[in-house]
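No value in this document is a laboratory result; all are computed from the given coordinates. Note that the coordinates shown come from a computational prediction; the quantities given were computed from them, not determined experimentally. Cβ atoms are built from the backbone, for glycine too; each structure is taken alone.
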Structure 1
Amino acid sequence: MHFAMNHIAAPKLSLEAFFEMSKRLGITEVEIRNDIPDVVGTIPPEEVKALAEKHGMTILSINALYPFNVWSDDLPERAVAMADYAKVCGARALVMCPLNDGNVVSFDDLVAALKAMKPILVERGLMGLVEPLGFPISSMRKKATAIDAIKAAGGEGIYKLMHDTFHHHLAGETEFFPEWTGLVHISGVTDPSVSVDDMLDAHRVLVDEDDRLENIFQIKSLLDLGYTGPFSFEPFAEEVHALADAEAALATSITHVKSAL
């Protein structure tokens, strides 16, 4: 297996410092973001590309287009802008997250959004990484639903799944789709007091021996079933973001995952 690094794992670091840290950890595949931190909104894509080339980094994705399954208002415009940015900075894919506010989005609307997004991606040579969100309020919780919609949209070869170990656990999913999986996000939850239905991004820490999400089982299952892509660290918890030495904590988590496998 091999790891990738999402900038949210060390959001206090500048983009260049993030690349340098990743390289010291033996990682050359990274993800940049448009939220925490907002690289897309603050650094020209040409500069991102130059820094990535300088440090030998491959930019796997930009996180994230939201809510991709509600193709209205300014979403089409934002989708084009993000895709343009991705092409110029050298990113390979866009992460696409569904509406997550308790409102229902129909399967037909999901398919229509995938159809609308398809030419935007194709024209720029990008992949769409469709990420089901396992929260009870999510409008698309299951990977099987995403696959059915991708097929209905004729999106094979353009879209793949983002398997997120946190969301896989929250959705109560048991099925793995290695052939559909383009990237895996890993994070852990160690708080013993929070119920699964109440788990939030704020609970997502680095994977260690107290993890409740069965990350090791999920990783091993994906590997055993033939997944060969990277596993990217994506912790959202403020306690991780505030660490004085994110690199040491990430190194410890890398060692834990490797030894546990």
Structure 2
Amino acid sequence: MKIVTVIALFCAAAVVPSFAQASLYDPSIEHEPKDGVVKLYGAGGPNTAFKKVAEVWENRSGTKVEIIAGPESRWSADAQADADILWGTSEQSMTAFLLTYKTFDPSKVEPIYIRPTVIAVKAGNPKNIQGFDALLVEGMKIVVTEGKGIYNTSGTGTWEDVAGRMGSLNDVAQFRKNIVSYSLGSGASFNAFKELDADAWITWPNWPITHPDVLELVRLDEGRTIWRDVNVVISPDADREAQMFLDFLVTEEAQKIMATEGWRR
């Protein structure tokens, strides 16, 4: 009886993560990206800067570029059908994506930009938050982005990496007490920040940069800062122009555009 129970529990443990990771995969969808349009899919964040770069490249090349971003569930079926390029907002994000988008080759993933964690506070910084230690004050209301084990997001684990950076268990415990929302994705975190009237959010530079009416950026000390990259992978069946766009995306000209939202090489 004990052996049967152990086997059953082991099987259940093995099945749940697999289902959670691969549930968006649809084997009935044929991947046919060649349609004369360069299509990039990924989570929200880099998309606003990508669109600025794409606009410049479109005007020169005459080839249309579509940047499709947001929660993966909204675009997964379309991406399985016609994505020329996928981007991951972190390495763990891309690793998870490739369980679903099976025509893409993991060996072809290329990190192209990187950015640091920052603290987003209310515009005007009414609580005068100047760094991490201010977030440990009792009563501070903090939003963090978390996958909760079922959602693919670049924010997963960043708050505990920041809080535990100095090797202080007390820092992690005090910070945790002040968390008012574990949100599924950066978009959900942004909404939670507004709805809960939060004081701070551990996030990426592009969010306060692109929403200055709501958020203000506070830099973390170098010793607290966590860096994660954005990476891309191209389909082996992509439109010819897709590689041309990726080549432009890392030029000095494009780097200057990406830097306006906190991305660097």
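Before moving on, here are some points about what is shown:
- Among candidates 1, 2, the computation of distance in nm of label points 7 Å out along Cα→Cβ at positions 219 and 251 that gave 1.7 used structure 1.
- When Rg and Dmax of the Cα atoms in Å is computed across structures 1, 2, the figure 17.2, 48 traces back to 1.
- Of the structures 1, 2, the one that 19.1 was derived from, the read-out being mean count of other Cβ atoms within 10 Å over residues 203-210: 1
- Origin of the derived value 0.94 (Rg/Rh (Cα atoms, Kirkwood Rh), for residues 115-234 alone; candidates 1, 2): 2
- Source structure (of 1, 2) for relative contact order in percent (Cα under 8 Å, 6 or more apart), computed value 18: 1
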